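Down below are the structures I want you to see.
Just so you know, all these numbers are worked out from the coordinates, no wet-lab data involved. Note that this is a predicted model, so its numbers are computed, not measured. Cβ atoms are built from the backbone, for glycine too; each structure is taken alone.
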Structure P
Amino acid sequence: MSKTVRLCEIFRSIQGESTWAGQPCVFVRLSGCNLRCSYCDTRYAYGSGTEMAVAEVLREVQSILRPGDIIELTGGEPLLQEDSSALLALLSDLGTVLVETNGTVPLPRSPRCYHAIIDVKCPSSGESGRVVWENLTDLGPRDEVKFVVCDRNDFRWALTRLRDYPLLDQGTPLLFAPVFGSVSAAELAEWILESGLPLRLQLQQHKIIWPDRDRGV
């Protein structure tokens, strides 16, 4: 039987988040998520999606991929799907691949052909108890960890997690992003400066560039 995934959408845009922000990127968004975060901005990916052969997904990506583009596998939670590892391996043959994951599913260990971006859920998300913390011990400089914060309590909670795990020592970029309407970028910037830690402020560039578009960016 051929390997398949449930696909939400494929599109080419500017990468809006992570240390790769600003670069042209082909996004492969898979359907389905095991979380229901309070601030989720991709609820449309909760649905069943379209069942598609991995080989067909690869062809669609190739049809819009341009030289120098990066590729991101995202969701929903893409690693919930059994054949996402096979898709990852094939996408990696085309270029640099990022995987955006909520950290509640073990990372594929073989082949390790991707850059993991783990979105660790803070208390205000309502899902902070679901993180598989072992994922954070298998990261390095090629990977990234993101905390999306709604308030000062989320920020303090995240700093405690950084000290509980070796994230401050292994060279993994540590990104902090504000939830729109809950905390301003200026407030979060001040907290980062006060912390004295090597943290990075992350803004969602695609929402700044295309404020009236919810999909395809």
Structure Q
Amino acid sequence: MVEAGTYAALLSDDERAAAQKYRFSIDRERTLAARALARFVLQEETGLDGRSFSFRLGPFGKPYLVHPQAVGINVSHSGDYVAVALEWEREVGVDIEEDNPRVNVFEVAPTVFTPLELEFVLGAASPFEARSNFYRLWTRKEAVLKVWGTGLTLDAREVSVGSPHGAVKVTHPKQSACWVEDLELTGINAGHASLAGAVAWNENPMVEGRSHGCH
């Protein structure tokens, strides 16, 4: 884990304190690893000291950079994997999900997907393909909701992310248009559907350093 390695020194006291609220040590370690990796990526991309960055939370809990404001960054972690997405002058969202065998995708899908998306899951040729399509669509949807900073306060069924293949433009009457596409996970999945991921970004640049969608 990053917490025990080189990047741990980049973490702020607030980040360490927040991680201690998790009940299980594995969750604390994964959270700290994700935060440390985000600071390392920022340091590499901006040339600034990774310890100098400060974040604030949006109204629904999404972390935003205070300085430099013209950088959008987002983090996701699932199991032993961490993904960091960074975009200059645009909001960005990323999501990765390990396949949880305890999740009944046929029960969950109708509660989060549009009719067309539902067809890709319920109409799949095999249970393997159904689970793969479920997670690929769900990570797309999560990435978009993270761009907008709404999380699941916005009904996921109101957000159409297309098929589980290729980049798609996503629109909503109360949010700014964005694009979403799958993450390339070659070499990780090794031929099985254990991990899915997607990244989304605002179509238009930030206005005055930060854009939270249409209001």
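Taking FRET efficiency 1/(1 + (r/R0)^6) of positions 13 and 101 (r between Cβ atoms, R0 = 41 Å, to 0.05) as the criterion, the top structure among P, Q is P, with the largest value.
P(r) over Cα pairs in 5 Å bins from 0, in percent, for residues 53-148 alone computed as 2, 13, 24, 24, 17, 11, 7, 2, 0: which structure among P, Q? Value 2, 13, 24, 24, 17, 11, 7, 2, 0 for P(r) over Cα pairs in 5 Å bins from 0, in percent, for residues 53-148 alone corresponds to P out of P, Q.
Suppose you compute helix-only ellipticity at 222 nm (-39500 (n - 2.57) for each DSSP H run of 4 or more, over all residues; to 500) for every structure in P, Q: which one lands on -10000? Checking each candidate, the match is Q.
Computing distance in nm of label points 7 Å out along Cα→Cβ at positions 125 and 181 gives 2.5 for which of P, Q? Don't skip to the end; give the middle numbers.
Working: P: 1.9; Q: 2.5.
Value 2.5 for distance in nm of label points 7 Å out along Cα→Cβ at positions 125 and 181 corresponds to Q out of P, Q.
Comparing distance in nm of label points 7 Å out along Cα→Cβ at positions 61 and 141 across structures P, Q, which is largest? Ranking P, Q on distance in nm of label points 7 Å out along Cα→Cβ at positions 61 and 141, first place is P.
Among P, Q, considering only distance in nm of label points 7 Å out along Cα→Cβ at positions 109 and 133, which has the greatest calculated value?
Numbers: P: 1.9; Q: 0.5.
Structure P gives the largest value of distance in nm of label points 7 Å out along Cα→Cβ at positions 109 and 133 among P, Q.
For the structures shown (P, Q), mean count of other Cβ atoms within 10 Å over residues 77-84 is largest in P.
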